[in-house]
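The next part holds the structures, each set out as structure tokens.
Rule-based calculations on the coordinates, nothing more; no lab input. Bear in mind the structure is a predicted one, so any value in this text is a computation, not a measurement. Cβ atoms are built from the backbone, for glycine too; each structure is taken alone.
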Structure 1
Amino acid sequence: MFEEIRGHSVAIAGLRAELERRRFAYAYLFFGQDGVGKKRIALEFARGIVCPRATEAGHRDCRCCRNVQSLSHPDVILIVRLEGKQDISIDQIREVQAVIELKALEADHRVLLIDDAHRLSLEAANSLLKTLEEPPEEVVIILITASLAPLPTTVVSRCRLVRFGCLDFGSTAELLRPKVGSPEEAERLARLSEGSVSRALAFQALLGEVSEDEILKAAGELRFGETVGFARMLLEKVESSSAEETRDRAGLLLDLLASVCRDAAAISTGLAPSFWPHRREQIERLAQTPTYALESRIKSILDAKEAIGYNANVGMTLEQTLLRLST
């Protein structure tokens, strides 16, 4: 098992060893950047826990394995944030707590997976903590998160931590090729995404609406008098029917602006650009900006992304950021 998964050799080796020994921690915390395969590996680990033959080479077509892959196995439970909700609620946790107290129906263990565990409400996290303090027998809990910071330290301390780093450029590009249609596009997105496939695909969607020229102009070529109109144009392109999706898309836009400034800073110190090598000529003009000013621009962009994450008005934040970036 795990044969089709790219990267994460250290994490996978540890999980495979536990499957072979059939000795598991009662709780795991898979953490690392979004889009690097944590959820996929967690489901593969769950398959190995409930199917004793899963570690055999090539074995994945028995009824048990198929049911795990289709999320229909009665002993594998996946909790996700409900559509339209900001958090995973205490009611979701209480409902599953009643289930995992019961004996497994088909396997010798039950597996509970909580995706985006950093989205647990405080009440939900505290309720989960009670289960972590007195875990039911033959239950394995796997929390999956992009960040440890929002989780209570009492929850984190009761889990076995499994860290997932970013995928390397080659693996990311290889995974993207069948999804994006061309090797050149896969490589462009792999550079921008810094090792996250889902992030790369989100960038592709955004760059289908906001052009590279608009990104480069916003990052360093806007005149002061252009900022308000340009910010409104960008806002129209990132806006979605969902306020949360609008914030996410605005965050991606700001990441792209920051990547342009980072490339300019790299060029100014004699290094090659990492994100936009195909637009080097334009970025070299921005690289003539003093290094301290480029660092200030990057900080302004990151501050804006953090503010949007805390529900700041997206339109006003974009306008204020472009004012700071304008010349």
Structure 2
Amino acid sequence: MLIRNHSLEIHSITQDDREAVLNVYRQCEDFLALGPVPTASLAMVAKDIESSQHEGGIFCGIFNLDGKMIGVVDYVPENFEGDPHTAFLSLLMIAASCRKQGIGGVVVEWIENEIRKNAQITAILTAVQVNNPQAMRFWQRQGYGAIREAELQPDQTITVRLRKDFIPEIQHKDLFGFFRMGLVTGTIDKQAVIPWADREILKTPTPPPEIIELSLSGNLSYSQLVGMLSQFQGEKDYDLPLKLLFAQAGIRFEQGPDQASALIMGLRLLTAEDTLPKEVRSQLKDLDRQLDLHKQGRVSSGEVDECLWRFLEPYKEYQSLVRDILSP
């Protein structure tokens, strides 16, 4: 990989670059001091490169135009944790003498653009140690938001997972999935689906037969309509439909915070779907456990509301899109 502009160049490192990587690591020992091994070494460099290769990553040097390495960046371009739609920015370090010049933001933008050449990628993740608030502010400025609570890692650091979503072009099959799950969970009314199909028919002189059939489905029961949408959706791709669904749930929650229990009881029905992503299934089960604890009097309704809000907050950027889909 090679990325270049008038002042910087990024490319994959070679065996000959390891001493230069070590020099960057030594200039970043203020960051290393936040973790379990505060001193840079060639063994640390080798371990990080090996870990990157094991995860399908690309470990790169950041060079100035004189050819001097001034930073490193490591990223997994696709299929992070088995999800073909997700990439991961594993590491970004800029030598101390080159900081506060906007280099980090430029590098992140370049890597994002490189990753997004793969049209399947809809989200990039990263992770930040909780004892590094400066890094947290940096990633938030780049548009990344926390998606889960802090977690203890095997190396005993505590990190927060961050995420940045990229809204792809919406296909009809994505909307069929969104409406199907919306009906199942009660976050969308049947009365919203058919008017959407009617509007789609007016947009084109030759609407797809599925849209016409959906427009004429007013006499179907909820279960029949769900079955029709499932058939139209075909092979289930949960990525964008789930984001739209959780954005709609967030809209409903904002309209009536007292709906938290009803929303959780509806959303937990998705756990019955065999191919639901594991992370989403786990998050929904956590919400369900919070609701059960509330029923037992062990947590307050405010704590349940807070858990639901934290779960739905990352999808807030999709709310305007959902409103456009559902607006008459």
Structure 3
Amino acid sequence: MKRSGGNEKTAGLGLAGLGLAVLVWSNRRLAQRLVRQQQATRRLQQTHTQVVRQLQERTAALSQIGDDLQTVVGERLQVEAEIRRLYARLEQRVSERTAQLEAANKELEAFCYSVSHDLRTPLRSIDGFSQALLEDYSQVLDPAGQDYLRRVRGATQRMAELIDDLLNLSRVTRSEMQLISVDLSALVHNIADGLRQAGPERDVVFVIADDVRAEGDPRLLRVALENLLGNAWKFTGKRAPAHIEFGVTSRAGRPVYFVRDDGVGFDMAYADKLFGAFQRLHALSEFPGTGIGLATVQRIMHRHGGQVWAEGVVHGGATFYFTL
């Protein structure tokens, strides 16, 4: 009985030890779990802190972007308002300038009418009475008096020619354009025939390229070619035979038309003066004219969106180029 009680006691102690070991093991596992949970909690807290910090930074950045965007939008609205104000002001100025231009055109038309009628009438009277004096009182006037009257007549006729040229120049500037396909070769042939009829004694050879066409106003282009060919005819007056050529070439892919002659030519140092009104490179005693023709040509080319320029050599002829 004593041995049996001892065994039971030993067995109880073993079970108690086993239970204690299990309890210790369980406590350790629990402690490890708690440590891991604490570590995870700290990591979670750190991550949460980082996320909150990043969120605050992003929120601040977005807020700054919103402020900047509001500033940009405000500035753009101000710019748009300023553009609208300037546009309205520009429209007002354009309207004012248009009205001024219309008034100036009306004044120019009135001036042209006055020149056409009020100034030319007394010129015709001066020329007519001077001619009457020469015809009816030539036996009374001495040679000096007759020479004075001839000079008066010459001056009035030049004045009338100048008035006509000025009127033509003003009409070129103000006339309405009608753009169609124009046969420039046919125009040149027609003008050349007129020059030959006006000066049958001249020995002039015309070389005219065939089937040269261009888009433009036929009336204005005729005026331009009449001036260019008339100049070529005039400045080849001392040469026999003289040669005048009309043709077309190409520069930078664009057609360039030209009128070339072998007349007296000009010094290229004065080329910039050729197209100014009343500009002359030759004395009136050598070649007649008013100095308006090339200015008229330039205005016609500008109205067509083109240009005109010239090349020449003294006593070696001249070439006038133009584009449309």
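Laid out as a table, the results:
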read-out	value
Winner on mean count of other Cβ atoms within 10 Å over residues 175-182 once structures 1, 2, 3 are ranked, highest first	2
Read-out distance in nm of label points 7 Å out along Cα→Cβ at positions 87 and 271, computed value 3.9, structure in 1, 2, 3	1
Label whose coordinates, when helix-only ellipticity at 222 nm (-39500 (n - 2.57) for each DSSP H run of 4 or more, over all residues; to 500) is calculated, return -15000 (choices 1, 2, 3)	2
Of the structures 1, 2, 3, the one that 3.6 was derived from, the read-out being distance in nm of label points 7 Å out along Cα→Cβ at positions 23 and 199	1
